[in-house]
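Every number here is computed from the coordinates shown, using simple stated rules; none is lab data. Keep in mind it's a predicted model, so treat the numbers as computed, not measured. Cβ atoms are built from the backbone, for glycine too; each structure is taken alone.
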Structure P
Amino acid sequence: MQIRKINLENDWHPSSWKSHSIKQQPKWPDRDKYKTVIHKISKMPQLVFAGEIMQLKQRLHEVERGESFILQGGDCAETFKNFKSDIIKDQLKILLQMASVISYGASINILKLGRIAGQFAKPRTKEFEMIDGKECYTYRGDAINSIEPNYEARIPQPERLMVAYNHSASTLNLLRAFIGGGFTDLRLAKEWNLDFMKNSDQGKRYRVLADKIIDSINFIKAIENDSNLNSKLKKFNEFYISHEGLILDYEQALTRFDSATNKWYACSSHMLWIGNRTRDLNHAHAEFLSGVENPIGIKIGPGTDIEDTVKLVQKLNPRNEHGKIILITRIGSEKINDELPRLIDRMSRESLNMIWVCDPMHGNTFKTQDGIKTRDFNTILKEIRSFFNIHYTLGTVPGGIHFELTGENVTECLGGSKNISANQLKYRYETACDPRMNNDQSLEMAFLINDLITNKK
């Protein structure tokens, strides 16, 4: 692993987090094997590069100015089982569909951030759970242990971190191949319609919009040369990855020093976020993320201390850079109208540069009478509407939406145009952790977000 002394504003270095208290780390039973795996990962190639991270920060500055809008989405937790090219392709397809709906309808560039190629570890509220009368470790994501409900499967296994790295690298390579091969070209918008959605109401609605997009591109092509057209479409082809920066030994192992900028970059992902359970100002996660140049997301749950959030933002962005901090609010539909305006006002008074993104999923999770964890489409939409209305009222920029979604035809969230009921959840409830919107619900949500942006304009 590269360790170099560089001239920073403080004494940060990639391992300085180790002198701080830390939360949400697995208890690895074989520490020697764990250290060996981490050492091997530190010798592997980085997944992303400094130039890509710098470009993302430039794009995020455009979001701050209201010139772009973030669409961040993907699985709650990626799994080794779903490491399949078709599933990865369908995930990309639904994000492209949603982006094209919002971009065309609202005339705004969409910055696409996937929860993909690294979202293999999850924080959990409880360390243990009872399975068949025996206390077992809670499932923490496939990078840590198995979701199988038995004692042996739940023991943290260091080798899984190497599998997670390899799966992330392969997923990212496949995404780059799709993008480099022209799959994300807006002129191919019809090809993004998933086969089983073509006859659904949302699929038909999307097909009509795709025809309009292609007609518009053909018109522009008729009056401009191909080089000008390709230049205008270039931004839409960009795609970035993100995940929660949870397992710090793994993140440190993939941190690299860039001699051109004289700065450190966490090269496991373009963007990392700090979770609601790990955002303590003086703890290890804040310390590690304070020294890397990547854009950093901060999850904000209900009841979060505003003054602590101000201090955390200042720690993670001491130079108050543009395009650096993304506040991802996950407050809940019943509390957002009370809490978000106060948070925005406090940040504005400090003149802190940041991007506001709404995560309408986590604050609206509940269990049915049968004990199934779910979310309701209308409640998700309610929080999104409040998010937009609050920003429009205060004159600030609603910068984006953060979804847990899938390109698969699952039944995990209630409602939507197909009106999934509690009794239907069991048909295709496949998530490894939290419930996700399916393809149809995601596309319907994109049309509704388009309306919210368009009505303001």
Structure Q
Amino acid sequence: MKRLPTQKHMTLEARKYIEEALNEKKSISQIARDLDRSETTIAREIKKHRQPMFPTAFNNNSGCLLHQSCSHKHFECYLHCKNFQIEMCKLLTKSPYTCNACNKKRICRLVKYYYKGSEANLEYKSLLNNSRANLHYTELEWNILNNDFYTLVLQNRSIYHSLKIINTRGFQFARSSIYRQIKQDRLALKTSDLPRFKRKKKQNSKDTSYKSSKVKDHTYEDYIEYKNQHPNAIEIQTDTVYGILGASEPVMLTIQIVEIKFLFIFKMQFQTMEETIKVISNLQEVLGENCFHMVFEIWLTDNGHEFNNVERLVNVFQKSHIFYCHPYSSFEKGSIENNHELIRRVIPKGVSLKVYTQDDYNLLASHINSLFREELDGLCPFELIERFIPMETIFKLGLHKIVPEKVKLIPSLLGEKNIKNIKKYLDEDNIKRQHVFIEKT
């Protein structure tokens, strides 16, 4: 038989082969070699899933050790008698632990054990399902998951952040188990409550070639080459987030320090190059020349008209190495796009940004930067920012760390004006489609 690849769980095919091999009097060591498994694994599999076959009470022998002195002998008494004691053949205590190939099984009056692949596989699946279905939580743990944990997830929209807070209290809840229990509808938290419940639709392929020759030496390929040559260089990514498309509509300018996921959000009155330069120049003044040039050494952005004048940006920010993603390739700056998803949990698409102030954006950025991240080894961006920018400068920019339990990434973060603004521009179906969680009052 062709060797099967080693797997964590025994397959039906492997179990059927074990049955055939036992019928052919093959040793456990030979079976183990054929299946590329250890002898211990094969022996354990056989002893765990072998099935007993009891003799009848014919000739007053039922396979019970007490049958000679028993006065209640009857057909299949092992099914009814509480005192039934199995009389087992001594050969079953040795390899191969079954009667599959025994020459005396036709005349033997003792309890026999047979290994059958199909039955062994059914028993294994039943045991596996039952072991995974049972939740060994105490009453306290159930209350924590269905109350504190549930409230935290609805508030900050992050399973990881919420579990980290709960586990600091001395619990050891596993995220994989939590996700499985949510899918099995065993917790108060439902799949529909998760921020990434809906899968994104597959987009049609588009032309991702650069439309302008001016980006020469500033392409994504040049960016990769520069990063390889300067592995310790600090990288920032920039983008704009809009509410409603329109010449008179304000937008958000987002800037992120990639290594620590730290996000700045600035209000721009118009989505123009002049506004972009104005906002980033103001940031440069606050950070100071040395700090700004250190943080903005590598600058990756997209091809929006607020960034696409390469010569102008290079002339204004001469010490920054500016590069552009391919058109329609937002995944090339996926780090900042992931933070945009957090922004959209508070301010969804299709909502005008006119009502929001810079203070609103500072509050939103503060909560995003206080969210625990798995990719940062369980820390939040705020705990790492001093490696790049002094904390007093961060305070000057209106940002501050939020207590973990109070991190909130839902529309109520920006108050009633945000909820009213969302309902003004979006109907209930659109709110559900974007999976925006609005608290019921």
Structure R
Amino acid sequence: MNTLKHSIPVALVALSVSIFSTTCAFDREQAALLRTGVTEWNAMRRAHPERFIDLSKADLRGADLGSANLEGAYLAKTDLSGANLNNASIKGANLQMAYLKKADMKGIDATNAWFEGANLNGAFMKQGRFEHANFSLANLRWAKIAEADLRNAILKGAILFEADLSASKLEGADLFEARFFENALTTDATVSNNTRLPSGKSADKSWAIRHDARFSAEAATAIPAHAAPVQPPISRQPSSELPGTATAEPMHASPEIREVQAWNDMRKQHPETRIDMTDEKLGDQELQGVDLRKAVLSKSDFSGSNLNNANLEGAMLAGADFRKTDLKLANLRGADLSGANLERAYLRDADLSASKLEGANLFGAMLYGANLEGANLTNASLFDANLDHASLKGANLTGATLTGTNLAGANVSPSTILPSGKQATRDWATRNQALFTEQ
């Protein structure tokens, strides 16, 4: 994993009896007004320019926000996937870890905006203004950023696989450790000697020629400093004075989950910390080996992420999205995955013993060698799943769909409950090419 140290603002984690929770963080009245229409919203912004805009983690999927005034708004972890943000203004807004997959952002003004760790996979950002914007560790895979202004933008560690940067302005942009930049389209893009390439070297005329780009010689300047991202007022943070909260020890600073090593170190140092992060947006991330034991992550999005060898023992993951997620050798023992979407997830040799998978979608999932002993798979869909050499001893498959399921070499026993509600038998195992043991 390519980790950038000290580049991500810390989240607040309360120790002891307190809980790190970002659930329902946004201002519901503001969200309702924004959904009413841009005209009413912009009128409110004009009338109350001093009002702090808090839409963090709001569900604005597919919302029509064209020409909306979201300047200086707090939009961290907001779901704006598929939203229309054409010609909107988000100058100085904080969109850290926001979900903007396939969002329409043509002509957007995002000057000084903060997109650190945001998912902009397939976003249409043509002719956008992104001067001094921070895209560190952002996912810009397949994003259309043609004819955009990215002067002095930070793109450290950003994923740029097949991103369209044609005719964009990259003078002074910091691309240090950006991934797959060689696969990005840079035809007619303008770079300068102040453009820092992924290697850490400055762009030059030779590089520009090799990449069909244009080179502009400028007076040498230092890497520009960027203002800190917008944060909610202190009163918005968890407090022992709020109703229903217990007295807690002082707040402890923690890295984002994406900083796996730093995160795991924090978990070791503070094992009593309770993690409550419902509805997190963690899709398309490198989270190999992350320690999320007993974390509450219900309805969170992990789709397309790498969670190989991750420790999710006892985690609350009901309704979570794990589509096409790599979970090889992951520890999910005793985890609650009720109603989770594990479509085509890669769970080879994963430990799912005693897990709750009621109603889970395991369509096409790779479960070769997985440990499902004592798992509750009631009403789960295992259509086309591969359970070759998996252990189903003591598993409850009542009402489960096994159409097209590969059970060759899977281990079953009398304690295995079949979709019919009956115990597994040697005859049933033979018909399904499974292995039967009396134990």
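Details
- When mean projected area of the Cα convex hull in nm², for residues 124-187 alone is computed across structures P, Q, R, the figure 6.3 traces back to P.
- Source structure (of P, Q, R) for distance in nm of label points 7 Å out along Cα→Cβ at positions 44 and 324, computed value 3.0: P
- When Rg and Dmax of the Cα atoms in Å is computed for each of P, Q, R, the one that comes out at 33.3, 106 is Q.
- Sorting P, Q, R by relative contact order in percent (Cα under 8 Å, 6 or more apart) from high to low puts P first, with the largest value.
- Parent structure of the calculated result -10500, given that helix-only ellipticity at 222 nm (-39500 (n - 2.57) for each DSSP H run of 4 or more, over all residues; to 500) is the read-out and P, Q, R the choices: Q
- The greatest value of Rg/Rh (Cα atoms, Kirkwood Rh), for residues 332-411 alone among structures P, Q, R is that of P.
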